[in-house]
Structure I
């Protein structure tokens, strides 16, 4: 028979689109230390020019990285980090959602070349290439709960909980193969250390990686480690009960939900499960 459990729940503390102007544009990265980082340059009217950093953010960088075949965006640096370009500043106030497959498909405030930016404001990107983003959960009670930590620039850091919600947690849980998100909390698992890499993360819940969600640029934040975001993912769930904290026990493995045999199932096992689901103690 399949195991069941019943738990005592405890209260828990842009501008207009100019796509027609942009269709003929091509894109490249220049001046960076790797082929997948550098100043964003656009070819228009047979002349290479740059992109103004006004409004430039991770969603815009995500599209640029995708367009040049460099995988995920890691940062959207401003202020000509990779040196000042030359020629026209073709684009200004680009406002991508991050889902576009080309910068030319993103809304922008003005037509090509209609801006007052100079090359001290050239926009850049840092892309991951084909390397998967490394994420872990720390100081939780199992591998699928804890403080969200991300490896960036060879340093582990945290995520600020400003705006952190279940949609954001859902992306993290799915990325780690931990089923669905049950709880999205800040500071539940204590403060981390190192940089706070992401702030104001705003996922819709369907993204394949947190790096595809809207957020401030990497390292651009005004938080401290008392605001580190955490998640509790459901490798386990209770179904067909009278509440979310009672029912048949199911476990998520290999992208599929299955049941637990009740052989030797006892109150101690149920206690662990109830705590995992943030449902208090078993009864």
Structure II
């Protein structure tokens, strides 16, 4: 699921990374590349999204509300499209020229005319400025990727998730959450951690050492950025979905490791100060996208 947002290392059109979705956070739209449609990659993406949700896995967050509206059967004319939904910055800047009522230079008019003619729309006049702005924006966000959206819908229909989405519209926000909804709260994470107990039998790691190292982890959780906290959870469990309970073990060892199957974080007891712990922890969680947490 992470690859759906960050991209696959598939060399299409001389690109080192092939992205299925482009744009700003909370405004992601399908890529307009026809190579991806011809390869049925959006069909694959729909299947991935459906099966991941059904098995309790992570969801694809941050899709544009306009894309979600059309994906679930709405029409482009009834969706709310904003300039932030347009992933192509050059096209966005050209369409932005039509916003408001400021006077346009001859250069601006030429850029708008060229874009309108390229998409089979009429030229700019004094009376159709607002209408042309809306038409250009809808085509930039929806019209160019309508095949991608249909293919994504086909993939979802191949999983039982489509029945749930159509019969229970209230589940859409759970299946396609906003970018903000995917942010992990430090307080919630701390409440789900099973900390080392004082009566654990471990001659190599005294109780005061366990308390000190556990305190370092608590401070790390409450002070890092949301992105780093998400990486910690992914390093800890294998994905960014919080389980009902997580475990921490403090004992002999050299590196910080994670047993993702058992949702257990193992921290060596040799740390004497927070700076060293923080440095090693940041290095460890940076491996969450490439392995199972072993440095």
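Since every read-out is calculated from the coordinates, none of them should be taken as a lab result. Model, not experiment: these values are computed from the prediction. Cβ atoms are built from the backbone, for glycine too; each structure is taken alone.
Which one of I, II has helix-only ellipticity at 222 nm (-39500 (n - 2.57) for each DSSP H run of 4 or more, over all residues; to 500), as calculated from the coordinates, equal to -3500? So the calculation was done on I. In terms of distance in nm of label points 7 Å out along Cα→Cβ at positions 151 and 183, the structure with the greatest value among I, II is II.
Calculating Cα Rg over 2.2 N^0.38 Å for structures I, II picks out II as the one with the greatest value. Suppose you compute FRET efficiency 1/(1 + (r/R0)^6) of positions 95 and 143 (r between Cβ atoms, R0 = 25 Å, to 0.05) for every structure in I, II: which one lands on 0.05? For FRET efficiency 1/(1 + (r/R0)^6) of positions 95 and 143 (r between Cβ atoms, R0 = 25 Å, to 0.05), the value 0.05 is produced by structure I.
Mean count of other Cβ atoms within 10 Å over residues 119-126 was computed and gave 11.8; which structure, I, II, did it come from? For mean count of other Cβ atoms within 10 Å over residues 119-126, the value 11.8 is produced by structure II.
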